[in-house]
Structure P
Amino acid sequence: MSGCIKEAQNGNFCIGHGGGKCCKIEGCSNASQSQGLCKAHGGGARCKFSGCEKSSQGGGFCRSHGGGKRCLEPGCNKGAQRSNKCAKHGGYRKCSVADCLRTDRGGGLCEIHRKDKMCTVSGCKRLGKTMGMCTPHVREYRNQIPGINVKQEE
C-alpha cells in the first residue's frame with residue numbers, strides 16, 4: 001500500500017492492510033494466531049485450568065482462573081486494563097479528539113467520532129482502514145480476487 005512501511009506477511013500486504021494468514025475455519029476472515037485458527041476459534045494460548053477453553057490472559061490462565069493483571073485500587077479484584085487499573089478506577093483510554101472526554105471505543109475514537117469511519121460492509125461495527133473496510137473484510141475481499149494474494153497453506 002502506498003505510504004505503508006510495515007513488512008508484508010504471507011503475501012503482498014502487511015497485517016493492517018489485509019495480509020497474513022486467515023483462520024482456517026470456513027467463512028472466517030480473522031487473522032490466524034496458532035494452529036491455523038483465530039482466537040475466536042481456539043487459536044492462541046489457552047487457559048491451563050483443567051477443562052477451560054478460554055484464552056490465556058497472562059500467566060497461563062484466563063481471567064476467571066487468575067490470569068491477567070488485577071486492578072491496583074484497594075479492594076477491587078477486576079481485571080486491569082490501563083495503568084494497572086480497571087475502567088471504573090480510571091484504567092481506560094479517552095477519545096483522541098481534542099477536548100473529547102468520552103471513552104475510546106476502538107481505534108482511539110469514541111462512539112460519536114468513529115461513526116463516519118466505520119467499515120463500509122453492511123452490519124460491520126469495526127473501523128474501516130483500507131479501501132473503507134476493516135482488516136478482516138479487506139482480507140476477505142483480497143482472497144476473492146485471483147492472483148492478488150499468495151495461496152495460503154492449510
Structure Q
Amino acid sequence: MSWRQSKADEEIAERLGIDLGAEIIHLYRVRTSDGSPVTVEHDYFPAALLHGRPFNLGSSLYAFLASECGIEITFGIANLEPALVGPERASVLGVEETDLCLVIKQVDYDAAEMPVSYSVEYHLASAFDFRLVRQGPAHLAASAAPGSKA
C-alpha cells in the first residue's frame with residue numbers, strides 16, 4: 001500500500017462532491033491471495049477529513065475513517081463493468097494485458113448521505129467467483145409497512 005496527496009480531477013471531484021483541484025488522499029493497494037496479486041485498488045478521499053494532522057492509515061480505510069475522522073460509512077453505491085487488464089495492471093498482476101478483470105467503481109456514503117470515499121478496483125476475473133445478491137420488491141414493501149423496523 002502507498003498513498004500520496006494530490007488534486008482531484010474531474011471524475012474524483014464529481015464523485016466526492018468536492019471542487020475540481022481540491023486536495024485529496026490517493027491510496028494505492030495491491031491485494032493478494034495466497035501470495036499472488038489479484039486486485040489493484042485506488043481509493044480517494046478528501047484531504048480535508050484529516051484536518052491537517054498526520055495520520056497512519058493501517059490496514060482498513062473504513063476503520064481509519066471511523067477511528068481517526070469520526071466518519072462511519074453507512075452504504076456504498078457501486079458500478080460493475082468488465083474490462084481488459086491492460087498494460088499497467090498486467091505487469092502488477094503478472095498476467096497478459098488481454099486477461100479480463102471486473103472493475104468496481106464505488107462511492108461510499110455516511111449516514112447523512114454525503115460522499116466520503118471513492119474507489120476504483122480492478123479484480124482479476126480468473127481469481128474470483130463473484131456473486132450478487134439482489135433484493136426484490138417484497139423487501140421494500142415490508143420495510144415500508146406500518147410498525148415495521150427498517
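When relative contact order in percent (Cα under 8 Å, 6 or more apart) is calculated, the result is 20; to which of the structures P, Q does this value belong? Show your work: numbers first, answer last.
Working: P: 15; Q: 20.
This value belongs to structure Q.
Rank structures P, Q by distance in nm of label points 7 Å out along Cα→Cβ at positions 27 and 43 and report only the one at the top, that is, the highest.
P
Please compute distance in nm of label points 7 Å out along Cα→Cβ at positions 59 and 91 for structures P, Q and give me the label with the greatest value.
Largest one: structure Q.
As an exercise: mean projected area of the Cα convex hull in nm², calculated from one structure in P, Q, equals 11.3. Which structure is it?
Q
From P, Q, which structure was helix-only ellipticity at 222 nm (-39500 (n - 2.57) for each DSSP H run of 4 or more, over all residues; to 500) = -2000 calculated on?
Value -2000 for helix-only ellipticity at 222 nm (-39500 (n - 2.57) for each DSSP H run of 4 or more, over all residues; to 500) corresponds to P out of P, Q.
Values quoted throughout were computed directly from the atomic coordinates according to the rules given, and no laboratory measurement underlies them. Because the structure is a prediction, the values reported are computed rather than measured. Cβ atoms are built from the backbone, for glycine too; each structure is taken alone.
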